[in-house]
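Take a look at the structures below.
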Structure P
Amino acid sequence: MPIRTSTILALVIAAGTATACATQAPMTSQQSAARSASASSSAAATPTFYADVLPVLQENCQVCHVQGGLDLGGMKAPMAFVGYDETRRYATRIARAVETGYMPPWHASEEQRGVFSNERVLAPQDAETLIAWARGGTPPGDPSDAPPPKHFASSETGWSIGEPDLVIQLPEPYLVADDVEDQYVNIEVEITPEMLPEDRWVKAVEFRAGSSAVHHIIANPLGGIAPGVAPRVYPDGYGSVLRKGTTVTFNMHYHKEPGAGTAVWDQSSAAIVFYEPGEIIEHVVSGNDLGMYRFRIPPHDPDYTFSTSYTFENDSQIVWLNPHMHLRGKSALYTITRPGEEPETLLDVPRYDFNWQHTYRFAEPVLAPAGTVVDLTLAWDNSADNPYNPDPTREVGFGQPTTDEMGFGFMGFIAVEPTRYVVGEAIPAVVGNSTVVEDR
């Protein structure tokens, strides 16, 4: 059941128009804006494509919806929203996707708006603009009102992180055979002295799946990808080290529909951008996976939960969170309890989506003094009401196949006190914390 390879277009088409009723969950601000736009569009001048709609698309949508747009762990937009004619064809579907909150994809709770630096949300006025344009006849307006075209690195270099300093890939194409549904294989990729003559500080890493069968890649120390995961770009002053002579093991998980004619060849790759000499590294990211391995989800259970926790031994700051489950994943909740204080919510994902496994990056690092406890509670829906559930009659535990389940709450953190490493100088044998969990 290859959910990841379902096209975004099909899901957009399926996204229905929101209907008000007393039993519905409260509307999000984006849905509220949509409702407002519906009520007021007749009273206000209809937005035009070139003056009003195109700027919204450029700032919020074109990073994916453009030729050669962003590849989020295999999730690639099937259409471009650049020109008037190509965008007008999808106007109704755009309005529905915006109104229902399906697009842009983002799954932190509404109450956490503004907490994360990489959130994908539309401002209420931008949602209103897109919906009013679609319902007002999609007028083009004056082309001279259009903003200058926006350029994206992914369209120009093939990589969203820009021109890479180093690209590594599987040494030869790997055949994912016809009969494969789930397959795990480890493939070693040697970084030769010619490729990397000295230790380097990593600024950015971007993985590229070499086929539609790639479900996820774990390739420490570089990180990895899963459906919906964006390329890793460290903020200035943050980084990790890639050592000369490193052999990177690509832990490949392939998942597809088995059957005659379904075989594919794969040669996945990763691009790396290094810091330039003279730049300063002050923070090395360490982490923990808050892994859950002992849960057993009963058959037909619509809301099974399991919890785990992590206690900080040293004064730290939390910089990102990334919950991970499979097809039955329902929700994720991280809370933080500092010594002598009441628990607070770190991250609430009320509707987990297997296709969009975001890394939630805090706009400001969250202080976690020594003794602080982070609790993680995950929930799964093993009922027949879950449309992605491969078999609600099974008891399900931890397992690698997509049709089994996982429970992780990846968390990245840094020391409170900054360090100082000058790029270009010899890198110490030990930097940061030995229990590094690479950001995905």
Structure Q
Amino acid sequence: MTLAVIEPATERVMAEVPRAGIEETDAAVAAAKAAFPAWRAVAPGDRSALLRHLAEALEAEAEDLARLEARNAGKPISDARGEIAMVVECFRYYAAAPERLLGQTIPVTGGVDMTFHEPLGVVGLITPWNFPLVIASWKVAPALAAGNTVVLKPAELTPLTSIELERIGLDAGLPEGVLNVVAGPGSVCGKRLVEHPDVAKIAFTGSTEVGRTIAAGAAQTIKRVTLELGGKSANVVFADADLAAAAAPSAVFGNAGQDCCARSRILVERAGMDEFMAEFERQVKSIRVGDPLAEETEMGPLISAAQRTAVASYAPDGAPVAFRGEAPEGPGFWLAPTVLAPVSNSDRAAAEEIFGPIACVIEFEGEEEAARLANDTIYGLSGSIWTRDGAKALRMARAVETGVISINSNSSVRVSTPFGGFKQSGVGRELGPGALEHYTDVKNVYYAT
């Protein structure tokens, strides 16, 4: 059996790949298990060199990977190039980690005590369709650096660059069985990884709903888990902010809004509302939606017909649409960027993760109400604070219950800093210097003297 991979901008089949099932998933786990003893025994400097070679090999194929990602995920080629550059950066960053996986010596009576970070074994990595290869790199790079072997299960809608990663890894010198990719349904392959007794850890990025199921399944064998889940992030804009900068539409419409960090709740202080909305309308209506491979494109289609239908349900006839941008007609899963206002924080569009190009604008008065509205959600992944008052910015940054927050910026992710959520946005952290702690166990050794 095969998986038909659809190009979102054309609705045509762009590739067919073998469809993995339980048998193929078990074989991948067995290969990873067999490869683990030799891989963990590779000297730290040699493991670092292999990861550097992999980064170089990815960089050599960066343009081809970017074009493949743009077509498969429907994202603008400029965005895809940026993501592939981050993939290369991620492998380069973690190539240094094997030689810096430091333990401790602890003063004790009667001997010497020391700690070691030991690899877990086989780890199952389940990745989403919105940022296919870059999110895979956030997991694969630290997992391999720590000495684990990997089974990567990409989303069945966007498996192509992950399949290429496996090929490039082998060509770059990774031993057979160290990095394995299975392309198949999450309900089959993902479920099997979660249940498999030889898988020591699951790292998953996706919806909170699926994350709950994975956490429950992993509990049956006490697997370690890292869960990066949904979000409904607040973009808190005070009247004293640079309102033109705060109105940058990429905060919510980047990747067609299919981003767990999308600042889709825009909280605007009453005194700045009129000016903000005028600027926001100007910028939203200027978004160039179109062919992902065109250099001028700023927003592409949604990933599928089903996703477009689900997203459109948040702006039905009669919804408080303040303004819309434009989108192409004809083949492709297009949806125009849409702004809803006025909206209550309790409205469905403001409470639920839409995962599409729809933003809700909500008015507030003062810091206390801004923090209350920002925190009135089950999620806590990302967000932004916009103000020229430094003290106010820091107070709000501490008050908002979210794992990642930016001041006068819409950035959420850097390879060198930790990323993850509060509340039902997840468990654990990815990226940054501490990522390897989530792919190792601490062993304590006492030596009597």
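What follows is calculated from the coordinates using simple rules that are stated; it is not laboratory data. Keep in mind the model is a prediction, meaning the values are calculated, not measured. Cβ atoms are built from the backbone, for glycine too; each structure is taken alone.
In terms of mean count of other Cβ atoms within 10 Å over residues 250-257, the structure with the greatest value among P, Q is Q. Given -3500 as the derived value for helix-only ellipticity at 222 nm (-39500 (n - 2.57) for each DSSP H run of 4 or more, over all residues; to 500), which of the supplied structures P, Q does it correspond to? Working through the options, I get structure P. For which of the structures P, Q does the calculation of distance in nm of label points 7 Å out along Cα→Cβ at positions 362 and 386 return 3.0? Structure P accounts for this read-out.
If you line up P, Q by Kirkwood radius over Cα pairs in Å, the top spot, with the largest value, goes to P.
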